[in-house]
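Q: Have a look at these structures, which come just after this line.
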Structure P
Amino acid sequence: MPDFLYDGKLYYNPVEFAMTHIGGTWKMPILWRLNKQVMRYSELKKYLPHISHKMLTTQLRELEKHGFISRRVYPVVPRMSNIVSLRKDAG
């Protein structure tokens, strides 16, 4: 397998790349829930009751940064509504 450079980091194989970007405790459960449907932040939080709000927000931002999910924010009264979905062109 050839080595490749992504975002300034050298990866020696695709598994290393995948573990770096979607490894950990929460990213795969988040991606699994978003696989079938688009969800609001609050819906996603209900499906992952043991994750804190801070950790969920951090994980969603990292997944968005790496292009795995997309997030839309709609201004609604009384607060913003976050819609999270799995990107069709990710990967």
Structure Q
Amino acid sequence: MDKKLLWWIFGVSKGGPMRANILKKLNERPYNANQLATELSVDYKTIRYHLDILLKNKIIDDMEEGNIVMYFLSDEMENSYHEFLEIFEKLSSE
């Protein structure tokens, strides 16, 4: 995955910290939007907004069955997760 994209999504843009928290949760296990909203104590619409950005940039994938949509790290993001952690650690130390 392009490291520049990761910096843009997580380090430069205003919503980067929230998207980083979502990604860390999805690295643990799949979640749906309601579960993420509860876990992160954030409004459902806010979670959906950030999930849409992550989907658009192929950082996460979704799987839908009926009315339930589950979110996962994309294969490419799983392979680049160490790069995300490097960025996250640099941002956390600032």
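What follows draws every value from the coordinates through simple rules; no lab data is involved. Just so it is clear, the model here is predicted, and its values are computed rather than measured. Cβ atoms are built from the backbone, for glycine too; each structure is taken alone.
Q: Taking volume of the Cα convex hull per residue in Å³ for each of P, Q, which is largest? List each step's numbers first, then the result.
A: Working: P: 112; Q: 93.
Going through P, Q one by one, volume of the Cα convex hull per residue in Å³ peaks for structure P.
Q: Right, another one. Suppose relative contact order in percent (Cα under 8 Å, 6 or more apart) works out to 31; of P, Q, which structure was it derived from?
A: Among P, Q, the structure yielding 31 for relative contact order in percent (Cα under 8 Å, 6 or more apart) is Q.
Q: Given a value of -18000 for helix-only ellipticity at 222 nm (-39500 (n - 2.57) for each DSSP H run of 4 or more, over all residues; to 500), calculated from one of P, Q, which structure does it belong to? Don't skip to the end; give the middle numbers.
A: On the way: P: -11500; Q: -18000.
This value belongs to structure Q.
Q: When distance in nm of label points 7 Å out along Cα→Cβ at positions 19 and 43 is computed for each of P, Q, which one produces 2.0?
A: Working: P: 3.4; Q: 2.0.
Traced to structure Q.
Q: Shifting gears a bit: When FRET efficiency 1/(1 + (r/R0)^6) of positions 11 and 75 (r between Cβ atoms, R0 = 41 Å, to 0.05) is compared over structures P, Q, which one is greatest?
A: Q
Q: For the read-out mean count of other Cβ atoms within 10 Å over residues 3-10, a value of 16.1 was computed from one structure; give its label from P, Q. Could you put the intermediate results ahead of the total?
A: Details: P: 9.1; Q: 16.1.
Corresponding structure: Q.
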